[in-house]
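What follows is a group of structures, each given as structure tokens.
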Structure I
Amino acid sequence: MRSDQSCDITRRRLIAAGGLGGLALISNRAALAADYPSGPIKMLIPFPPGGTVDTLGRVIGPALGTATNQQVIIENKGGAGATIGANMVAQSAPNGYTILLNAANQIITPLIAMTTPYDPVKDFTSICYIGYVPQLVVVRSEFPAKTFEEFVAMVRAKPGAYTWATSSLGTTGHLAEELINQQAGLNMPVVGYRGGGPALTDTIAGHTTAMVEPVPSAIQHVRSGRLKVLAVTSPKRAASLPDVPTVAESGLPGFALPSWYALWGPAKLPADITQTLFDAAKRALRAPETKARLDDMAFETIAGSPEELNEVMRTETAKYAAIVKQANIKVE
């Protein structure tokens, strides 16, 4: 047999073997997806306990567990503007057993950070657009200002004397504070924390002056009397606080910056596993007990598809980029 014919036969055999190997790999992946989920699912929260993302996770985690018939284990990994926890998910195996619950800072942090260990779009798979909540402009209960207008007047009178607290640099709360500074002409530095819990504690203690924080984590301190609400950042008043005016009603027309939340997995998460997780998340969010608890937190539940989440990320990135550019926000 000629050598070129022998090589051709060998090549065909290798291709056939490779094809069979590829079919076996696809078959194995399909089997794994068909059995999914067959064990506990880790929901990673890139903030310490006590903030809004953690509060939301404690509500939807058990409901997601019921919807998947598996235990959902919540793990808090805060720090570095929520990039530590997010990067852990980006680096995890794309098998559906590690998912990320995060807020809008998922796309804000890469806009303001000098370096980020991941790309918020390319390194993640969108699973579900959960929804959004109004944010509250709060001060400690003893603070003299009774309204947002009085607060603005006091800060203007003493430039640099007052400070904002934020759960983390790169959150919608942080951007709302910067936007208030811009539109109201305030010289009020922003102090970043490693989560909503520590930031709220320091605001209550008077170590910082004010804070913009989503309803779920702030409302308990408002109801207890430790914090006073001056305004909400949403386009309309919060149903749970109908007497509190919006920032737009309080001297900054057109102001609107609520906080939104979503679920992501690592990049290359198989489509059928993504669909399974989305269907389970939708059932969890629409369960009567979950819906009642979210309503109590003034949460606007959307339960949007992966495609809807991709569109939210696209439009919100453009909006946040404009705020970041005007404020010249950069974090090392």
Structure II
Amino acid sequence: MRPPHVTTDTRPGRVIIAGATSTHGWALTRVPNAWTRVPICNTHARGAFCRDWRRVDAEDTDGWARLLDQTQPDALIYCAGVCHVEQCERHPRWARRINVDAVMRLLPLLPATLRLVYVSSDHVFAGRDRPYVETDTPDPISTYGRLRVEVEQRILSARPDALIVRPGLCIGPSPSGRKGHWDSLAYRLRKQRPVTIVEGEYRTAVWAEDAAQRILDWTQSGGNGIRHITAVRPTERPELAAALCAARGLPPDYRIRHRRDLDRPHLGRVELATRHAEEPLAAVPDRLSGIGPISNPPSAQFPAQRAVHNLHETAE
């Protein structure tokens, strides 16, 4: 068995961010940090934001091998995958190929000295009336959650020095302006498209940029095993939606349905707690209290050029 990862040089180096178009990945490219970050997206991604990014598909093993050889990274933060719960329920074999098999084929390509951070999800839990800590046994209720549990276990079995990060619901801008809870809610309301908010689902909701800062700190610190990103309290979906609409000056023109009345699996009360010493991040509605309409989260006022921070310093 490999010994736990020990960092002997705490200076930031070069980190690959796989899945940089996700809410977590996009935030990781934007927050101020000394890491030289190399954003990665798939070959189908479109938009000016990713024009200069490296491109490789999750299942392209040869492409990953070339990328690792060219960039010589010190760390890999893996945020890629299919995160849509309903799509995973409808297409479980496809979801397994992307969320599990692709990761397992990547692991043997990674140098033994590389720092691996895998961003998982609170969907590994179902919900209960008390918080979950890192040592609690997962109890997923969806295909998506079960795949997350499997890949977590297989990563730690193959690389005990890896770090598994479980965030809850991260709220922040997306590169397209249409995805993620922050942007998709506003986009659909402005287009007068139907929006359903789920009652009975409580999540650990934090700003994506705050979570990204913590992930980058943990990437540098050298810890291993599982870590939860926590907030001062869990937030029910209707409360979150009302707070986000108020912050952006949008009418709360949506319907509310209880999780038990919907076909696809929805979490209950999933509050992430931790056995470690980190302070909890601010819950999103608490952070929104008392502020007027805004176009971006209060912790995300970064210039657009930060999206390609240090990109051209990567090795060719």
Structure III
Amino acid sequence: MERIIKSVEYDYLKMKRIMEALCCRNPNLQSFCIGKSCGGRDIPALKIHSDTEYVLLTAAFHGSEHITSNVLLMFIEDFCAAYQKGGSLCDINIRKALGNRGVIFVPRVNPDGCEISIHGAVGCGSAAGSIYKMCQGDFTHFNANLRGVDINHNFDAGWEELHALERKEGIFGPAATRFGGEHPHSEPETMALVSLCCENNINHALAMHTQGEVIYWDYNGLESDKSKRMAEIMATTSGYALDVPIALASGGGFKDWFIAKFGRPAFTVEMGKGKNPLPIIDAAKIYVALKEMLTIFTIM
């Protein structure tokens, strides 16, 4: 059967059609919406199995990192096909290994930012003028949401310290990247994920970013006892290195908030190497390198 997901750019409408096609092919896969973006776009999600405990995989917090949506969708396609047929992925019987656990996927946390990076001024709608000033005409590398807030700086985990670092770096307001908002959880995209996690029993979570081929796993000593062991397994199966974020990459992120809020494991994976946005043609290559890690992550 021909693959649905390919190494091509998926804007918002194409991605929604792709997700509908995945659900049509896999009746066990359910689509739902976790909230709306600043621009009024749905933030779509998919889930398979269970209503008691889930593993959560998320992607595309930053506009220029929209390749992460492709990689996650490629995994969803293979994972659900194995589940549907009672078959194996990376020599793991998915149905048997999942047991009573389910998986929730959020392929595009920041749909507005991705539209801006992919389509430029057309993706900005009525905000084109203000966003042009924020990014000085360089739409391709735009990371923030439609209001110029970096979603992965907006979570309530060390936000005040991160905000002080932003100001030291000359970031005082809406920007193409690294402005954490006026207060934690100020953005609808942030609150959509917060609500999703608070309303569901999430065992552990993953945030997919680019680039660097590293895995971040700890946060201020608040991580659970099993987090490092899980990170070591992830590193072994992916070939990525374990690392610790510093400066403006530390605090304010989804992984940090999840660890601090729930005391459960959460991880950031910086996929691929190069300069963002990575060439979309690299999506399949990145996915092949991470397929075993992603598979094991869902059943750990």
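None of the figures in this text is laboratory data; all of them are computed from the coordinates on show. On a predicted model such as this, the values are computed, not experimentally measured, just so you know.
If log10 I(q)/I(0) by the Debye sum over Cα atoms at q = 0.08, 0.14 Å⁻¹ computes to -0.34, -1.13, which of I, II, III did it come from? Show your work: numbers first, answer last.
On the way: I: -0.41, -1.05; II: -0.34, -1.13; III: -0.31, -1.00.
It was calculated from structure II.
If helix-only ellipticity at 222 nm (-39500 (n - 2.57) for each DSSP H run of 4 or more, over all residues; to 500) comes out at -15000 when worked out from the coordinates, which of I, II, III was used?
I
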